[in-house]
Structure I
Amino acid sequence: MSKRMAKKLYESELMILQAKLVDMQAWVQQSGARIVVIFEGRDAAGKGSTIKRVSEYLNARVTKIVALPTPSERDKTRWYFQRYVPHLPAAGEIVLMDRSWYNRAGVEHVMGYCTNEEYHRFLHQAPIFERMLVEDGIILLKYWFSVSDVEQEARFKSRAKDPMRRWKLSPNDVLSITKWEDYSRAKDTMFVHTDIPESPWYEVDNEDKRRGRINMIAHLLSKIPYEQVEREEIEIPPRPASGGYERPPRNEDTAVPDYVDELARHGKDERIASKKGKRKRESDAAAIATREEDTSAA
């Protein structure tokens, strides 16, 4: 198991890498490059949190996150890859896929959501489909986030207790604990059929999320042939003299209330009450001590 990365080192290195991601995005826009990054892995492997760090300072009009829902009944009647095609990048765009067409090789196969015929057809067609993308000029990077069974279970339990992240936990997630080896075999088979020279799989050890994020972003940057782009400096012009405009009166009925001011007042009241309570507790404690001294003296 990798040693946990120190928080201070993680935060400083993350900022450096995120600045490089901004530089890379500028090159993508200028050069017209098209990039697809696939994030795959077990449930709770840390795909979403890594995507968040990759995209945090990027332009949402340039870098798009794709996380498709389960296929509709109409989707099920179409060519399997068809619903992913509209999300492929145009010139100057980056697409980050939070899961991808590889759902068929993983959860759909393990949970019985596709037939054996559909599964084997996917394993045959995926390399062909990806070669077409690469031949057309798309930079395609595929990452598998790896995590141990012990760490996965710990993350599930953490999510179950956290009201802010409980929504991440689905019945399929919990069921995956009982199908650990089935998922392992499915991943191994997927790698055998789809780890091709044109679009190889890169494995990220994400037992420690900090270490995994830094390693993944650094690797991503190393695989994209971006160059530093000279960006035109923008000068802020001086504000012109007033032309006599007067702002109309504020409409109190439609103005958003100052909730922060209420918080401040409420907080001040609480602090006053807390100080009064503290003084009372101190006074009571002093009175009790005095009585005890008087009793012992008697």
Structure II
Amino acid sequence: MLEKDVRLLTTTLKSSLYETLVDEGLDPQLVMKFSDIFQWDIDFFIDPREGDTCSIIYEAFSHNGEILKYGNILGASYRGKLFDLTAYYFDNGGNVRGYYSNDGESFQKAFLRSPLNYSFISSYFGMRLHPITKKVWLHNGVDYAAPHGTPVVSSADGTVIHKGWKGGHPTPKGNTGGYGNTVMIRHTNGYKTLYGHLSAYVKNLYVGKRIQQGEVIGYVGSTGWSTGPHLHYTIYQHDKPINPLSLNNVSGPPIPEQSMNEFMDSVHYIDELFKESQKTFLQSIFG
């Protein structure tokens, strides 16, 4: 019979999120679950800073002292120069399940913070803290330098409206080149997204296909006006480009009123575990 226990970890970033947590002994699959919790708020390619603090409270199932599998991450916290976020897992046994802030707001939002697959790059390319460069030209988009073949995902639910070669890439000198192999997706409320310079499209992608948030649509390449493998990502609102890094992201459904008391009990329990983890962390530093 497996024994279930709750484990705690608090640490500061010394390199990338992935490398730091794995060096602390955390299983890679838990690192990916941690990054997924904050994928609507934190772009783990470009946002983390050395010295940021992260905490994770998770379930582990073991037999004779050996961990055989992991359960849920009950709580996750990321605090640093750009963010101060704490997520609490809640499941009422019905149709309410996910990660929420301490006031019951859902962490899930309309758009992902980044359209790149963090787990792919972290697992296979050993990302350092800042391997990704970003350039914003006239607020027309963000360029992510990433390894050739990195999966590109749709940042929101929508419908494919373009698949093919596309021109019109703005440059610092005002010239136009081309986005190369490009996918465009239409979303609700007048939003569209563009993913350019792809090396290839995912199989069975076609104009008119419904796409879910986080679904792979293609792979990073260097087609069109490009000097190396990267993804050009643009968000349009009513056909006007907006800065993806300053998008006003809409949250999903909050905790329903009838579940708030149960949720707050869970928050208090997890907060006590956070305090215990923080105390252990400080003792490891100062003795």
Structure III
Amino acid sequence: MTSKPPSEPDFTRQGASPELAPFVELSTAENHPELRARIAAIVDPHELAYMADTFITDSYGNYLLGLGDAATGLDLAFAASFRTHLAWRARTGQRAQYVTAAQWKAFREHLVLSEQALFALVAREPDNHLAWVFRLLNARGLELGQSEAQRRYAAAAKLVPHNTLAEQTYLLQLLPKWSGSWPQAHEFAQECSRSSPPGSLNSEAVATYHVERMIDADGGRQAAVLREPGVADELMAAARHSVLHPEFGRPLGWVPALSKFAMLFSVAGDYASAALFFRAMGPFGSLRVWTWISDDPAKTFVIHRDRALAKG
């Protein structure tokens, strides 16, 4: 770990997680058969969930959709997740009132195709964890309600406890904008942290909850929301149980998790705390979380990092 990261952070996934390098190379080369074989060899369900959530390009997704009868249950789950990603891309990240009729139509069409494929898959393979996780995401998009979402989350959690993708997906379902409530979402995020093994990524749910509260606030109130009594203590307790714990082993997704905590403390103006997370990232960075507060996430990351390290 370096005490002062370079001015240009490494934002690549394979930089922070070198084990991803062969997957990146195969994906870039569009060597789909070999990429498929490498993914099929992954044993850890948490790593598979990470790959399904973050590693499907349009080219690879369309390759999977074209496998036909040769597709395995894993292929079908990945292909359905690709359709789900296409749906959310079509919807865009805009608030509902700004999504056009054409975007809503494309959103629903992709989700219905994904849901049909996953429904058939869990009928054939009821223990297919990825299928249940993406059915959980589909439940939100198709607005199937809290009871159905809870059923799908329970099925996923029973198969693979403490899976961060399932937890993060269900947490969003519990937000007010998806027919839940802030108290429901808060309690679930806290439970994810309380029940998780020390040094795991699960306490990131607490950070996600506070990111959502920050986003929901008007621009001028975002820092104030994060400075409310108890918020900093809650975030730090979650971090010390997870990303700052001595047993934290840098699993896939470790830099985005640290970056999320860093952003929250930095926006709140607590630069000493933010610096802890920036230092833990070393020379690496994650763009994704910074898109929530900036149209230039790379530049914004560097500004916040350098300020936190200088003041903290």
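Of the structures labelled I, II, III, which one yields -5500 when helix-only ellipticity at 222 nm (-39500 (n - 2.57) for each DSSP H run of 4 or more, over all residues; to 500) is computed from its coordinates?
The correct label is II.
I, II, III: which one has percent of Cα pairs over 20 Å apart, for residues 42-185 alone, as calculated, at 46?
The read-out comes from structure III.
Each reported figure results from applying straightforward, stated rules to the coordinates on display, with no laboratory input. Just so it is clear, the structure is predicted and the values come from calculations on it, not from any experiment.
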